[in-house]
Structure P
Amino acid sequence: EATGYLAANSPLLVGSRWAAVTVLPGLRFGNPGGSQFTLMVGATTFFGHRTETRALFTLHVDTPLARRGTHP
């Protein structure tokens, strides 16, 4: 997963105008027909008045909301 951000008049410490880039490689495991879990580890780099890099670790849980099969 890769994302990008742009901001103007931001109160963050990187400055009022900044941009960020994130790269999150991940591993997905679980039942393809049911619940799945994704672990993603990566870094976000903020470009603005000063440049910062912050680590990111996430765990996503995906659960199907509908039942499979025929419905009456």
Structure Q
Amino acid sequence: MSDVLPPARPSGRAADQLRDVRLETHVSKYAEGSCLAKFGDTHVLCTASVEDRVPGWLKGGGRGWVTAEYGMLPRA
């Protein structure tokens, strides 16, 4: 049998080692809520906005509406 080596990570982290995780809140001046989440060298900017309205077909039903979108920079 041959020896099987664990895959090498570019960061040098062991295969069973978690990335360093950090959360920084209130990073956007204009969004009602925001957070910069850092997972090692991966950084994610999350923002939330509030609009006091729903689509016409939901009006009067006592329900809300949530939408989401994302964007990735080239080479992300």
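Just a few scattered comments:
- Structure with the greatest value (metric distance in nm of label points 7 Å out along Cα→Cβ at positions 11 and 51, set P, Q): Q
- Read-out FRET efficiency 1/(1 + (r/R0)^6) of positions 3 and 43 (r between Cβ atoms, R0 = 25 Å, to 0.05), computed value 1.00, structure in P, Q: P
- Largest in relative contact order in percent (Cα under 8 Å, 6 or more apart) among the labelled structures P, Q is structure P.
- Cα Rg over 2.2 N^0.38 Å - structure with the largest value, from P, Q: Q
Coordinate-derived values only; no laboratory data. Since the structure is predicted, the reported quantities are computational estimates derived from the model, not experimental observations. Cβ atoms are built from the backbone, for glycine too; each structure is taken alone.
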